[in-house]
Structure 1
Amino acid sequence: MILFVPSTSFIAAVQVVATARAAVPATVTALLVIVLISALIVWLPLITYLVAPDATTRTLRTANDWLRVHGRMIVLCALAAAGAVLVLNGSLGLAG
């Protein structure tokens with residue numbers, strides 16, 4: 001059941017489109033793009049594995065090894081950036 005629950009980013013994207021005061025064709029197009037991107041994120045690795053299993057496995061293994069080596073630094077940088085944004089946002093809120 002958890003696999004079929006929409007992600008937070010999907011819900012946020014749909015909410016942004018739903019609250020935008022755009023014309024119906026633009027809204028429908030934006031929703032189709034959001035759904036297409038969300039579906040491709042899931043289906044693209046599976047399709048590439050069916051088409052070229054060895055190359056897909058090799059690529060995913062390489063990406064996994066890279067993440068294993070650099071994962072801690074990525075998380076550290078992301079948390080530092082998020083903290084900086086929060087401090088800046090809070091500072092601007094106090095100043096304004």
Structure 2
Amino acid sequence: MSLLFKPKSYLVPKDEGELSKILKEYGERAKIIAGGTGIYEIAHRGLLSDIEVLVDTRDLGLSYVKRESASLRIGAATTMTSLFHSKNSKERRGFRQ
């Protein structure tokens with residue numbers, strides 16, 4: 001990991017209002033993560049040297065797979081694994097259980 005990457009804070013907002021406040025306060029000095037495994041590679045390349053705060057969105061309910069008539073609605077933080085194992089996804093692919 002790059003020695004330049006030293007965020008001062010790790011925040012986990014409880015709702016969209018709190019997320020909005022954090023992003024307004026920190027602007028481009030904040031990095032939104034949802035899990036964070038990809039952040040190590042980016043930090044190693046030195047691309048996060050000006051980031052002061054990591055904002056984890058895991059508690060905002062952005063991981064879901066919902067059936068809506070002829071389509072699926074997939075949340076922004078949904079992992080490929082949870083999508084694959086979702087009952088709604090299996091039904092769309094023709095796998096009934």
Structure 3
Amino acid sequence: MLFFANATAVLGGKNIKREPDFLVCQNGRWGILEVMGEQYHPSTTAMRDHDRARLFKDYGLYYIEFYAADKCYTDPDGVVTDFLQRLSKVHE
């Protein structure tokens with residue numbers, strides 16, 4: 001497995017920059033794991049976060065999962081295991 005934390009993506013020739021929380025590659029399958037919580041992605045920015053997810057999908061990165069920050073802090077192994085199991089089921 002390969003992953004990048006807060007990797008800056010430059011989308012298209014438009015100089016639009018976005019940062020997924022974690023960009024993950026497992027067995028040639030790419031996905032984004034987003035940590036949602038008041039500190040980083042508060043509910044007030046939910047629509048902007050979903051717009052960002054759609055931008056990634058426009059460039060072919062279709063697998064994006066959102067996890068609650070409190071679960072990420074209390075059960076990081078469980079979150080990663082769940083994410084990777086789901087990612088492994090994505091068709092190439």
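Laboratory data are not the source of any read-out in this text; all were calculated from the coordinates shown. Nothing here was measured: the structure is a model prediction, and the numbers come from that model. Cβ atoms are built from the backbone, for glycine too; each structure is taken alone.
Looking just at distance in nm of label points 7 Å out along Cα→Cβ at positions 24 and 56, which of the labels 1, 2, 3 belongs to the structure with the highest value?
Numbers: 1: 3.9; 2: 2.5; 3: 1.1.
Structure 1 gives the largest value of distance in nm of label points 7 Å out along Cα→Cβ at positions 24 and 56 among 1, 2, 3.
Out of 1, 2, 3, which structure matches -10500 when helix-only ellipticity at 222 nm (-39500 (n - 2.57) for each DSSP H run of 4 or more, over all residues; to 500) is calculated?
Values: 1: -31000; 2: -7500; 3: -10500.
Computing helix-only ellipticity at 222 nm (-39500 (n - 2.57) for each DSSP H run of 4 or more, over all residues; to 500) on every structure in 1, 2, 3 gives -10500 only for 3.
Which of 1, 2, 3 yields 2.2 for distance in nm of label points 7 Å out along Cα→Cβ at positions 8 and 32, as computed?
Values: 1: 3.1; 2: 2.2; 3: 1.7.
Working through the options, I get structure 2.
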